[in-house]
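Given below, in the form of structure tokens, are the structures.
Rule-based calculations on the coordinates, nothing more; no lab input. Every value quoted in this text rests on a predicted model; they were computed, and no experiment measured them.
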Structure I
Amino acid sequence: MAVKAPRIKVWDSFIRFYHWLMVALVGALWWSGENGEMALHQDFAIVLTALLIVRIGWGFFGSKNTRFSYFIRSPMKIPQHAQALLQRRYRTGDTHNAAGGWSVIALLLILAMQIITGMFSSDGILFSGPLAGYASGDLVDWATDWHKAQFNVILALVALHVLAVVIYRIFGVPLLGAMFSGYRNSKATQPELKPGWQAMLLTVAVWFILYLLIN
């Protein structure tokens, strides 16, 4: 009879807060953009910007297992990981797996690019990003086109992420529960976690500063 792995805490409260708030914000940004609610769209974007800034900082100074240096591995590890999953040999650890780590980086980069292009975007009539007035017409046109096109990439990455969660569950590896509770069954050593409330308060502070600067 197989012995169940012990239950350890792998995600601090900020990482869980970041994950679910980001999901909500992507949905809110899509809805506001599609319905022409550009004032709301900008407000949501400011929240997302603050969240991303703090998450990137947390990737250097936060909980040990959320630092980029801890979970980013060689891309050559991804095929090995996939093979272990398909053969049901994969066992959860104390952080992102080889494929998950790179998906985190991809999402951070594309969201950062979306924010940057949004700052220079303009519909030419009713709304312009906060930096559009400082850029040339060509740059504004380029940023606007990319801002619209990139969102489809974000939706594709989100869909791929959801599909991955389903596939892992099919192969007996539940991932979603840990993003709610913070805990998972694993034989890994309990990682050193920092208090997530510190990053949450910092997110609020960064949001407030950005809101004052942009509005």
Structure II
Amino acid sequence: MPPPPPVCPETIAGGAALDEVLACLRARRPVFHSEADLQHGFALAVGEVAPEVRCRLELPVRGSGASEYLDLLCLGPAGRTAIEFKYVTRKWSGTAGTPPEEYALRGHNAPDLARRDFLRDVGRLERFCDREDQNGLALLITNEAALWRPRQRGTPTRDEEFRIHHGRELSGTLLWAGGSFPGNTRVLRGAYTLAWRPYSRLEGASGEFRCLAVFVTPGPARPRPPHEA
């Protein structure tokens, strides 16, 4: 049997454009109660945009040497996409959506850890996307403006190399606090230019939500880093 054709690197399962999926999702769900709520809503939007794509939530990843789960795997006739989600919020409450729902978001108050964890997702996807017909997508939706804005000049912070603001370019080895915490080191095989896009605008303080999407192209298998064991 011939090998599967390479998946188109910036589509979901080789067929659904991310912008179409986000537009569908935004129309019904401008905000989410939790990260699990986002995962479920996104899977429904993929199915609406591309009915031929099948979605599997919380899928175990075999052969990794330890128990790992992927947030979402999208399976289509033209390819597969592994997706990891992050939903980081500041405190916000209000009514949104169709039909209207009441929301009361809590504040995570740790943008440095949000950056670290998002880049961990990118690194995991680089390991998972070890077949030609599977790409990856790390998706972050947030109303925490500190994540998309560049840091003002001043003393470098411990997460200086983990900044994910608009226009940032990331590649290679990223050290936390200059390498003082080896467990937080991230090693990326790819190079990524980060581009934030609007997601939704709701009433009140912290009502602006933006989205960061990083696609990971298929590549050779990479061993699990010691700090992620």
Structure III
Amino acid sequence: MTYLRETPWDKRNFNINTYELTDTSEKALQETNENKGHYTLKVSPLENPKPFLQHGFYYVDTLIEPICKKENLTIFDASGISISKTYDRDAILEIAAEAFVHGRFHRDFNIPDSMADKRYMNWVNDLLDAEKIIALKYGNDTAGFYGFDKDKVLLLGIREEYRSRGLAKAYTSLACREQLKAGYDELRTSISAANVASLNLFYNLGFRLKNTIDVYHKLRW
């Protein structure tokens, strides 16, 4: 029996084997000492971290996981904005290149920022290929994008010149409403505790805390 789940979407970015550990038992932790690679462990904040710290894991992030029921979504509006599933792919990728600084891999001191950036760029490319991106438009300009998968809100990126203009709530609420048209009763997302702006944004839209997860990494060459 193995307690390691391969994560090929990360392996392609870091050029080493990557895994998610599915259990915190001593047997599972011991398995991470027998294979080279990069490991992710997600646990309840109430779980005693001493065993995995002793096995070389280190804390990188806390993920807040809020949900929003359909009837609780607050819709905001702003002049000149719209959303679209038709867009310039290069414009989306240009925004993605500057948008992500709060990810757990950016906080991992063993991962160079360039590799963390590559991971998010590849993720956006995957979502573009799967047609799971909504463009955020200001007039005819692409001001940002919204990434989703089924009932999950995955990514939100806004071009720097459109930030701090009170547009994020309107863009995101419209995209959430569009996502709900697929028949979901609620939406969920995952936000780094360090990303206070996003936490406030989704709270204003009607999202409420459902769960919290601590994330640990381990690198064994």
Discussion item. Going by relative contact order in percent (Cα under 8 Å, 6 or more apart), which of structures I, II, III comes out largest?
Written reply: I
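If helix-only ellipticity at 222 nm (-39500 (n - 2.57) for each DSSP H run of 4 or more, over all residues; to 500) comes out at -22000 when worked out from the coordinates, which of I, II, III was used? Could you put the intermediate results ahead of the total?
Values: I: -22000; II: -6500; III: -9000.
Answer by label: I.
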